[in-house]
Structure I
Amino acid sequence: MFEAGYYSLVPPLLAIALAIVTRRPILSLFLGIWSGGVIATESIGIGQTFDWIAGSIADVFHAQILIFTLLLGSGVALIWRLGGATAVRNWATSRLETQRKTGLAAWILGMLLFFDDYANTAIVGSTMREISDQMRISREKLSYIVDSTAAPVATIGLSSWVAFQLSMIDEGYTALVESEDYSVAAADTPGAFETFVGSIPFNAYSLFAILMVGIIVVSRRDYGEMLDAEHRAWQTGKVNRDEAQPLQEVEKDLGAPIEDRPMLRTFFAPIAVLISVTLAGAFWTGYQSWLSDQAEADAPTSLETAIGTDGVVQVLVDVVGAGDFAAALVWGSFAMVATLILIGLAYDLFDLGDSIDTVLEGFSLMLTAVTILVLAWSISAVAEELGTGSYVAGVAEGIVSPALLPIVVLLVSAFVAFTMGSSWATMGIVTPIAIRVAYELTGSFELMPVMIGAVFSGAIFGDHSSPISDTSVLSATFTGADLIDHIRTQLYYAGTVLFVVIVCYALYGFLGVPWMVFLPLGAVLLVGLVYGLSELDARRKGVDPRASSIDVDRGSREPGTEPGSTTEDLD
């Protein structure tokens, strides 16, 4: 791998800075990739630039995610065309009659869909977009709710994330055992699953990020640029700012839906098919892979024996970890599209030709998102080629005190994820290094759960704050938000959560406060910060910290955007 030293920071930081300043992510990402080509080749670098872009598409996993994204676009287009969105809007108006209830529904749905972050963003974003528009919730707020209950939930639930994290822990322990610098026997290392379970309380960013969404939704308080966005949406009905460039604009691109017979089944049936086929596909591929591994083992184990020996949870983790979630998502999205076409034909809502036209229109909905995804993966490939993550981790690998180490690992992971746009790549780079440094400092495995939790926390924070993150792109896509607006508004909340995590790690490291004490203290601090910062920012701007508390005349509302009442229900 080409080592560019501190020059390796240039491409991702340039792309991120330009994206935030210019609000043009496609141009910014391309310029970042091109600068990497110049550094790598010490010439004009155009050839290397397009090699990276082509390579990100050629990757099988990335190709599957692109197919999934395009098919989801077709699914969204078909739901809109068949009047499913209209039916949901009509149904929700009498049930989710306040912003608080709508936000809670999105938050709870995000926590329930714990099995995959991509599916989470697609399903919650697509499901709640029409309802939140009806309640005049800004697209920035909805994309924040979706993004902050996708990866944080997946990283602690039964998902592909957990399987990957377990493999990184195991890799770190294996490196210790195989290293000539340490006298560590394989029997001395704790189990990867045991370490992961122990790390969950220290994965404080994920836990507090989920809690933060609940606090914001229930209190209806905002600050930073989100406060401006919520006041704009509530008072004018503009869920996006005038100059915004949403990654998906269903209403403008698809025209009027068929509203002769709006039916809820047109919306919920395909969503149910997507979830069930995806889960079934993931478990099936995982089970087949598990059986294959057992067949290749010297002493193959039956499923019943494995459950009796390792327990149901461990076997489930093994099966889920071996599952091909990317392929399962493709199957699920295809089944969703097929279901919608059959519904449209069965109820004589359109003919086969119209259905194919709508499918193709759905593809076009996703072209901007797909382009940004490809370029985001490409800039990550640039960072990997130039050794960005290894350089940052190596700089921070100097000897520090055990008390300070969790905070250092947290911040290093956050910066690596911010510059690479990938929490998984960050976990892969930093986890083995963190395990090695912790063992060098303590000569034991006592700090390992803390280190793992700090790596995961930092990786997800960096993912949330980076405009080159694929989950950020997908969250903005399926909620119909402007990507840079999503990042700018979310950054205030992600930064608040990160501050609370640092405080908790400091309490643990310097005062020995256990997690069962610092987590409740952190939750109290988080509530206090939300109330305090919202009051300060609202006072500075001369507005109410709860935008929906303002009484707005119905006559000033745009047609079709009236919430259930002129003032928000305070219950």
Structure II
Amino acid sequence: MTQATEAITPLEAGSLAGLFLQRLRRSPDGLAYRQYDHAKNAWVDSTWSEVATEVGRWQQALLKEGLEPGDRVGIILRNCREWVVFDQACAGLRLITVPMYTDDRAENIAYIVREAGVKLLVVEGRLQWRKLLEVRDKLHGLQRIISVNTIEAEDKPDDERLDSLSDWLFGLKGELQTHEEAPDDLATIVYTSGTTGKPKGVMLSHRNILFNAHASSRCADLNERDLFLSFLPLSHTLERTAGYYMPMMVGAQVAYARSIQTLADDLATVKPTVLISVPRIYERVYGRINAGLKQKSPLARKLFQTTVDVGWHRFEHRQGRAGWHPKHLLWPVLNRLVAGKVLARLGGRLRYAVCGGAPLPPPIARFFVGLGLPVFHGYGMTESSPVVSVNRPDDNIPASIGTPLPGVEVKIGDKDELLTRSPSVMLGYWKNEEATHAAIDEDGWLHSGDKARMDETGHLYITGRIKEIIVLGNGEKVPPADMEMAIALDPLFDQVMVFGEGRPHLSALAVLNPDEWQALARELDVDPDSEEDLNSRFVEKTLRARISHQLREFTGFAQVRRVIPLLEPWTVEDGLLTPTLKMKRNRILDQYADRIEALYENYSE
């Protein structure tokens, strides 16, 4: 059967719980999920009917808590089958899921719990519980905390709200419940960092997500024979829509990677056909391969580069942008000697490697496409559920963010801002009408804040941002101006510039106040006039701690992991400040480009 007839449509599903019910009816014995069982030391598969049985059990436990339709429930859990079971159990009971990141700060979690009015929270285990202990007195309204992994007695203070999953589910059985919901009913609240320190809760309906997942599925030939490898956090809307609901629509199986650290092994073992990622993952592989090439002979490096060049030209030829060339005849040999071996390390079966969340550097896209990996760059926002545009197999310009999804409108507005309108656009921000009206205009256009252009083929290109927002390599957005203002409240820092566009983490250039630095140097027993001491990791650790304290109210992604301390202030005279004393960010980045590159090269995650 073709993808078009196999996929469940939004009309057939009606709601996210209805989507699961439709999939269960169509393929009850089909393979749904695969994850690693550490007790069995093996990968274990689950069918749709097995997952449905678990959903029914969780629903009985949720009903025991006295929760009512519309109540908010939170989850802080790594990607796993239990994430899906909880989400579907809640959807079937008309509860609103509020996902949070496992590595988020305690204060941020407490803020979300309070603002969203979360009544029940599922956590992974001891690490999340210890984090909650820091803010236990601020978790107002939270009635129950369920730990998937059992928490030992020494880590379990007297708190009646805490229960282990095994005890919570003990002895319970129940049929899958799917209460009818209107498509425009609220399904989930996803908190995302915006232009202020506090995150905003994006309200997404069932229609928002179902439309986006279905429109995305129409951009490629996906079907029940596909296998997705899931490793982006399910709290990230890209993974949730495209790596959870979309596979459910087409009947594909999802395997959950054990961790980022084991991703290379999991790719080789699971052998996925679809991979949804952010640029950072491709950058890591690219970096490792290039590092390995440096150890090879000049002939081996030349062979590798020839493979990429020939592969890229073949790709351009297949896309209709280049003619045939005799060097294409070399491909079978180059593929056997070079490209095939590289792709084998990624499982050897990848049909679609989707990249979103942040821009993919063109050299890296060319590198992988040249090796034969079908990379498809796209664009989206949490507020649009999230996919707006993506490249297609037969119409792929890797430097672009593709063309709009079917049924998604885009236009270029004032100041070249990219605007989008579709059934995917959010209901609004939770308890924040002012921000909602600022984001969605009277005609229903969602303002992205990104500058863009469209070429004659309809492909979109991001050219900048209306507001200063940094998009990290994992797709998370952070507001540098607000962070810089907060950091500068510490008298130690006269001037601060946060940066990290497309990078794995944030860093900062910090001009220190001379008097404050002298005092701090004495306290640390270092020479204030020594450049070596100023740039030591010991001093940097202290500066990072001071900065972290100033950013304690910001979202968890707003963490500065490296600092370049400076004693020479930026001035209007040296061209680094405007006459109104605003920083010329690009000029400052250029001024310290070598130090910045060295900083990221020497960073170990």
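Any read-out appearing in this document is the output of simple, stated calculations on the displayed coordinates, not a laboratory observation. Worth saying up front: this structure is predicted, and the values here are computed from it rather than measured. Cβ atoms are built from the backbone, for glycine too; each structure is taken alone.
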Structure with the greatest value (metric distance in nm of label points 7 Å out along Cα→Cβ at positions 25 and 465, set I, II): II
FRET efficiency 1/(1 + (r/R0)^6) of positions 145 and 481 (r between Cβ atoms, R0 = 35 Å, to 0.05) - structure with the largest value, from I, II: I
Read-out helix-only ellipticity at 222 nm (-39500 (n - 2.57) for each DSSP H run of 4 or more, over all residues; to 500), computed value -24000, structure in I, II: I
Answer label among I, II for the case where distance in nm of label points 7 Å out along Cα→Cβ at positions 161 and 457, calculated from the coordinates, equals 5.3: II
Top of I, II by relative contact order in percent (Cα under 8 Å, 6 or more apart), largest first: I
Percent of Cα pairs over 31 Å apart, for residues 201-528 alone from the coordinates reads 40; which among I, II: II
Structure (I, II) behind the derived value 3.6 of distance in nm of label points 7 Å out along Cα→Cβ at positions 297 and 441: I
Mean count of other Cβ atoms within 10 Å over residues 169-176 derived as 20.2 - corresponding label from I, II: I
Kirkwood radius over Cα pairs in Å, for residues 249-352 alone derived as 15.7 - corresponding label from I, II: II
Ranking I, II by Kirkwood radius over Cα pairs in Å, the structure that comes out highest: II
